[in-house]
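S.K.: What follows is a group of structures, each given as structure tokens.
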Structure P
Amino acid sequence: MKLNKEIAKSRMSIYAELSKLNILSLVIIATVLGYYLGASGIILWKHLLITLLGTAMTACGSGALNHYLERETDAFMARTKNRPLPAGLIKPFEVMNYGVIMVLIGVLVLVTQVNMLTGFIALLTAFLYIVVYTPLKKITWLNTSIGSIPGALPILGGWTASAENIDAMAWVLFAIMYLWQHPHFYSIAWICRKDYAEANLKMLPVVDPDGNSTIRQIFWHLLLMIPITSLPFIQGQLGLFYLTGALLITSAFFVSALPMARNRSDKSALLLLKGSVFYLPSLLFIIIIDIGVL
């Protein structure tokens with residue numbers, strides 16, 4: 001009995017890793033943020049939970065299919081060689097089946113229990129992530145810019161789940177998420193550049209060893225975030241508290257990138273990464289407080 005429990009626990013941990021729970025957490029935050037704003041702060045909790053269930057299943061399935069497609073590449077990188085597939089802990093067809101089933105059920109939940117538009121966005125996200133972004137990592141450094149599209153779509157999915165449409169504010173949220181991902185993922189790519197080079201993945205820090213282009217990309221996207229984050233206030237969707245808070249945390253995000261511009265070390269890239277991780281939940285908190293005081 002004890003052995004069976006240990007085996008079940010081991011299998012659960014394998015599927016948890018295949019589901020990329022770190023990415024899932026970002027998807028959940030973005031979906032909640034989009035839903036909250038699309039609903040103007042009036043949340044139907046059961047509806048939100050169903051939205052999160054369908055979105056999470058689609059995201060977990062997409063993560064598993066990414067593992068399946070990158071199983072050979074992962075074997076070359078120290079950071080990923082112990083993942084379930086390269087480590088031989090699970091068979092490839094099991095991962096593929098799990099991924100396909102999770103994506104299909106997740107999209108079906110959204111289409112039947114939420115609305116067609118939200119289901120379509122989830123399916124589009126999975127398609128772009130699995131079929132477009134994943135192969136592009138072996139072809140061009142622009143994979144990050146293209147991969148940031150499916151990365152930004154969950155906030156639209158959250159919005160459409162509650163509002164059942166896409167308006168200008170929804171596209172502003174999409175733009176914020178799109179821009180945010182560049183400094184976030186370029187900092188990771190810089191830290192892991194040797195691993196990516198070993199696996200022949202064309203991440204920008206691999207094809208740009210001196211880091212000049214990487215730094216330019218990071219700061220261009222950070223600079224664009226300043227006017228973009230101001231738009232919800234300019235459009236009258238959010239108030240002065242939001243504007244003040246958003247500009248403060250965006251400025252802090254910008255400042256966290258300055259050490260990397262000076263010395264391009266892994267330590268400075270880690271500081272930028274921490275700044276990016278701090279940014280999203282902080283923005284969500286500021287928006288929730290602002291809506292509450294309007």
Structure Q
Amino acid sequence: MTDLRSLERPSLPPSFDEASLARPAIAAATDLVVSAPDGTELVQGVSVSVRPGDALGIVGESGSGKTLTCRALLGILPAGLSVTGGSVQIDGLDLTQAGEREWRQVRGTRIGAVFQDPASYLNPAIPVGAQLEETLRVTARVPRRRARARARELLDDLGIRRVDLVLRQRVAQLSGGMLQRVLIAMALAADPAVLIADEATTALDVTVQAELLELLRQLRRERDLALILVSHDLAVVAQVCERVQVFRDGRVVEAGATSRVLRAPAHPYTRELLSAHAAYGLERFLV
């Protein structure tokens with residue numbers, strides 16, 4: 001059997017996007033620079049893009065810039081941070097210097113997101129059904145009389161049983177996996193073309209994690225949804241994503257087809273990550 005690590009490959013820039021020759025991107029950050037008020041560059045010249053039906057995995061340790069890059073794509077950088085270089089485009093619109101008013105027309109309708117710790121994004125005092133209905137009315141412009149039925153449809157599509165009971169329950173009455181499904185329903189309320197899942201399966205047990213990953217795969221197929229999956233867990237990315245980018249210290253140090261990068265990593269940091277995941281048997285997930 002050929003040793004894949006011995007195969008020679010053309011040298012590519014770390015941020016090279018192998019899908020750049022395919023159909024136009026629905027969401028893209030090009031040569032992105034995100035800076036702190038003192039001028040420190042926290043993201044340094046990163047390029048990320050996805051097309052309809054794509055699944056891009058972004059991996060790296062905490063502080064590597066992966067979440068800041070995604071927040072730049074959503075127009076929700078933390079206070080004090082700003083895009084100081086490069087560009088951000090969503091569905092052909094240049095939003096690099098856009099204000100909140102412009103972002104509100106795109107966020108939720110063209111690009112949505114789910115994050116770790118879903119309970120922190122929901123109001124504990126209000127039934128989750130009422131919160132989902134409000135999202136449908138505000139973001140998707142669903143009439144009030146139709147919102148409850150549409151909320152049921154969304155949760156049913158996401159594999160939730162006893163939907164009417166779940167709609168009446170509050171955050172404290174639902175499991176982490178169920179709350180994450182509710183957040184996914186909110187993110188998809190206005191049928192966006194792109195979904196960012198930032199550590200969305202972290203802290204869930206293995207069975208629930210597997211169910212959510214299968215759900216994300218299903219949503220891609222059914223909706224031609226572009227998915228950006230952010231994780232520190234290579235096994236998660238290997239199961240879902242055809243492409244991967246490895247972040248470190250605000251830069252992309254390696255990028256390419258997931259099977260190629262994980263079978264024959266070129267960068268020492270990628271090899272270090274793989275070594276830490278050796279016990280997971282990543283090979284079984286690779287095409």
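S.K.: Work out Cα Rg over 2.2 N^0.38 Å, for residues 134-253 alone for each of structures P, Q, then name the structure with the largest result. Don't skip to the answer; put the middle values down first.
M.R.: Numbers: P: 1.20; Q: 1.15.
Looking at the calculated values, the largest one is P.
S.K.: Taking helix-only ellipticity at 222 nm (-39500 (n - 2.57) for each DSSP H run of 4 or more, over all residues; to 500) from the coordinates of each of P, Q, which one would give -10000?
M.R.: On the way: P: -26000; Q: -10000.
Computing helix-only ellipticity at 222 nm (-39500 (n - 2.57) for each DSSP H run of 4 or more, over all residues; to 500) on every structure in P, Q gives -10000 only for Q.
S.K.: Given a value of 0.20 for FRET efficiency 1/(1 + (r/R0)^6) of positions 94 and 150 (r between Cβ atoms, R0 = 25 Å, to 0.05), point me to the structure among P, Q it was derived from.
M.R.: Values: P: 0.55; Q: 0.20.
Comparing all candidates, it corresponds to Q.
S.K.: Quick check for you: by distance in nm of label points 7 Å out along Cα→Cβ at positions 222 and 238, which of P, Q is greatest? Display every interim value, and only then the final one.
M.R.: Numbers: P: 2.0; Q: 2.8.
The structure with the largest value is Q.
S.K.: For relative contact order in percent (Cα under 8 Å, 6 or more apart), which structure out of P, Q has the highest calculated value? Please list the in-between numbers first.
M.R.: On the way: P: 18; Q: 26.
Across P, Q, relative contact order in percent (Cα under 8 Å, 6 or more apart) peaks for Q.
S.K.: Comparing mean count of other Cβ atoms within 10 Å over residues 70-77 across structures P, Q, which is largest? Don't skip to the answer; put the middle values down first.
M.R.: On the way: P: 17.1; Q: 19.8.
Top value of mean count of other Cβ atoms within 10 Å over residues 70-77 goes to structure Q.
Each reported figure results from applying straightforward, stated rules to the coordinates on display, with no laboratory input. Quick caveat: nothing in here was measured; it's all calculated off a predicted structure. Cβ atoms are built from the backbone, for glycine too; each structure is taken alone.
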